[in-house]
Structure I
Amino acid sequence: MATYVLIPGADGRAWYWHLVAAELRTRGHQAVPVDLPYGRSDGLEEHVDAVLAAMVSAPLTPHPLVLVAQSLAGFVAPLVCARVPVDALVLVNAMVPAPGESAGEWWEATGQPAARAALAAREGRDPDAPFDLRTDFFHDVPEELTAQALAAGPAGPPEAIFIQHWPLTGWPPVPTRFIQGREDRFFPLDFQRRLVAERLGITVEEAPGGHLLALSRPRELADLLAGPPA
């Protein structure tokens, strides 16, 4: 069995992973959802420290250690891998940074705005519409979970995350997988296929669902991470 350390994206709350964590535990695995610090000045180093602190406080059993990173956490998880031994890294609908690139620079550098607009046009939505949480993120999440998430109020991300440049000179030498939702409106599938091939040299594993797979498709995501229940 394995230990899965679950790192949230821009929301920063361990709650995002609660359904997947329950699914993993029913399969006999250990699941450690992480809360990230989201003060205005909290940056990459503070996020890495929070992940490491969660790993220490668990405490982890001597299973294979797997980091799972959602969306913006694609900037954080590789830095954790550079600090501690990790057996595997799984990116989920994630941003893949290039050396020296900041999260603020990533959007134009990768062509994400154009890809998002093109997908909206193909699906009959307004390609010039501003970002909307319900339209872009929660369109396939059950209403009860959407209400819970939105009732908590806005969280991060902190400004420092978008200013700091990704400090690694290359991807850490850790076996890496990439899971991508086919109905992700924010990071479209064809965009992610191209980016992941260019920056990681691996193939995207497709999954049903949108950007928030841990809320819309927790069982299916757990199956991809660890296999179906015995």
Structure II
Amino acid sequence: MPSRRHAIADDIRNKISSGRLKAGERLPSEAQLAHHYAVSTATLRGALAALHGEGLVEKIHGKGNFVRYPLRRITYVGGGLTPTMKSSAASALRVSVRTTNLQAHGQLIGLLGVSANSPLTEFLCLSHQGNSPHSLARIYVPHELAPTDVPAESHCHEVVTAKLAELRPPLAEVRERVTVRLPTPGEVTALRISSALAVLAITRVAADRTGRVVEAALLVLPGDRTDALFTTNHLTYEGTSGE
């Protein structure tokens, strides 16, 4: 027999799938829902947490719980010098960019191979589907390689990455590390996701022909809407029998 938490989640899930609760609609308050289902607030929140994890409901701080619009899937295409983010409907995603100058510290010192307090520029890129956050990227470059005309808002990641490449020397090596983990509290807030929803965390470090790291990117992609694709091309050389 399903628990009350699962039964409540099933009921709300069915109302969403049947259209009785529509995308963008605000759910009753947690107190009202707990009263309606005759359960404690803790039990009710457990049911909502399951729906958050499935990407069906999102909680907006200070406003309440809302039915999510159907999530666009995004594919991270790695394994090359230029990564791309392919959406099932690219025009539906827009990217806001915040640029900050800072000094190298903590993890950034090792990622970029620089000394402490070296001048860097951070580009914080948050993609949105409608009004809902979709994915998060932090890109770091040495300050002298940072373009000054990166748009504050764009309709695709390619516009941002193209701007970052304008002052950057040709790349010779790219290292990508992919991990699956739970989101940090800051990522939960920025992406409006459940703290129980796993994220795909990609660390990408790019170096030029001299071995100097010219870009480091920290990508956070929620697991309920993300695929990662890596393709390796094997070249086959046909030799002659040497007569």
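Read-outs throughout are calculated quantities, based only on the coordinates presented, and are distinct from any laboratory measurement. It should be emphasised that the depicted structure is a prediction, and the values quoted were computed from it without experimental measurement. Cβ atoms are built from the backbone, for glycine too; each structure is taken alone.
Using distance in nm of label points 7 Å out along Cα→Cβ at positions 84 and 124, single out the structure from I, II with the greatest value.
By distance in nm of label points 7 Å out along Cα→Cβ at positions 84 and 124, the leading structure of I, II is I.
When helix-only ellipticity at 222 nm (-39500 (n - 2.57) for each DSSP H run of 4 or more, over all residues; to 500) is computed for each of I, II, which one produces -7000?
It traces back to II.
Which of the displayed structures (I, II) returns the greatest value of mean count of other Cβ atoms within 10 Å over residues 28-35 on calculation?
When mean count of other Cβ atoms within 10 Å over residues 28-35 is calculated for I, II, structure I comes out on top.
When you work out distance in nm of label points 7 Å out along Cα→Cβ at positions 116 and 132 for each of the structures I, II, which one comes out largest?
Largest one: structure II.
Identify which of structures I, II gives the largest calculated value of mean count of other Cβ atoms within 10 Å over residues 140-147.
Looking at the calculated values, the largest one is II.
Once Rg/Rh (Cα atoms, Kirkwood Rh) is calculated for every structure in I, II, which label goes with the largest value?
With respect to Rg/Rh (Cα atoms, Kirkwood Rh), the highest-scoring structure among I, II is II.
Ranked by relative contact order in percent (Cα under 8 Å, 6 or more apart), which of I, II sits at the highest value?
Checked I, II; max of relative contact order in percent (Cα under 8 Å, 6 or more apart) sits with I.
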